[in-house]
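Once you scroll down, you'll see the structures, which are given as structure tokens.
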Structure 1
Amino acid sequence: MIKSKTTLRVRYSETDQMGFVYYGNYPQYLEIGRVDALKSVGISYRSMEESGYGLPVKDLVIRYHNAALYDDELVITTHVINMPTNKITFDYEIHRGEDLIITAQTTLFFVDASKRACRPPVDFREKMKAYFN
């Protein structure tokens, strides 16, 4: 299993007129957590893309529990529970202190340079094996 934590502070531009984080900004927060989780195990989105691979989102589910506000410090906890195959699923929790803000899950799938579904690159699989016995 992979687990990473990322901290960010809500910027004013991410809030709506009521001062709450606009709901459409949470997928961007999830992406920050996802990229950091992969970096923590030595995988770079940039290098995968330069090698001709992509990871488009197939599914996104978000459950809103509490509102985040301007200037809140949020902690994004990202998990990869299962060994990736031709897809990879990330589970997330975002907290403000002890308050649970959202839970979410994204599933992404691998595509090659021609945008066709494919297996992940060999080096990706090798790096992942260390976390999934």
Structure 2
Amino acid sequence: MKPVKVLIAILGLDQHEVGAVAIARILRDAGMEVIYAGRFNLPAGVVKTAIDEDVDVIGISCHSWEYLYYADELVELLAKEEAEIPVVVGGSVVTPGDARMLAEKGIAAAFGAGARPEEMVAAIRGLAAGRAAI
């Protein structure tokens, strides 16, 4: 069985990559393959990379509020490309209210401060398994 493949990216001008690097390491330690796109990405580039790399899940690391601005465009571009790739958003600034709003926009999961690594790994595995069943 092939490992779950995850793209980790940071959108916009958010320069805080410590969380993205930490989650990339957690996912790798859990046996997943991680493609790290780094900082300063726009939704079109994230979608293109996700499709080109044939990832199972897109992870967006957030430590500024730009994810609220870019979520709609990211989901719309995935739909336009008919790419059924679930998106997970995580970061210290994600509030429970933001998580509900993101779910309404089509984001598969959102994790804020205090989320446990095991919880994130399990969610990503579950989303990847659901995508494999399509």
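Rule-based calculations on the coordinates, nothing more; no lab input. Note that the structure is predicted; figures quoted are calculated from it, not measured. Cβ atoms are built from the backbone, for glycine too; each structure is taken alone.
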A value of -6500 was derived for helix-only ellipticity at 222 nm (-39500 (n - 2.57) for each DSSP H run of 4 or more, over all residues; to 500); which structure in 1, 2 was it taken from?
-> 1
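Looking at structures 1, 2, which one was relative contact order in percent (Cα under 8 Å, 6 or more apart) calculated from, given that it came out as 30?
Values: 1: 30; 2: 25.
This value belongs to structure 1.
Given a value of 2, 11, 24, 27, 23, 11, 2, 0 for P(r) over Cα pairs in 5 Å bins from 0, in percent, calculated from one of 1, 2, which structure does it belong to? Walk me through the intermediate numbers first.
On the way: 1: 2, 10, 20, 22, 17, 12, 9, 6, 2, 0; 2: 2, 11, 24, 27, 23, 11, 2, 0.
Comparing all candidates, it corresponds to 2.
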The value 0.8 for distance in nm of label points 7 Å out along Cα→Cβ at positions 8 and 104 was derived from one model only; which of 1, 2 is it?
-> 1
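Quick check: 1.5 is what I get for distance in nm of label points 7 Å out along Cα→Cβ at positions 40 and 120, calculated from one of 1, 2. Which structure matches?
Numbers: 1: 1.5; 2: 2.4.
Clearly, the read-out refers to 1.
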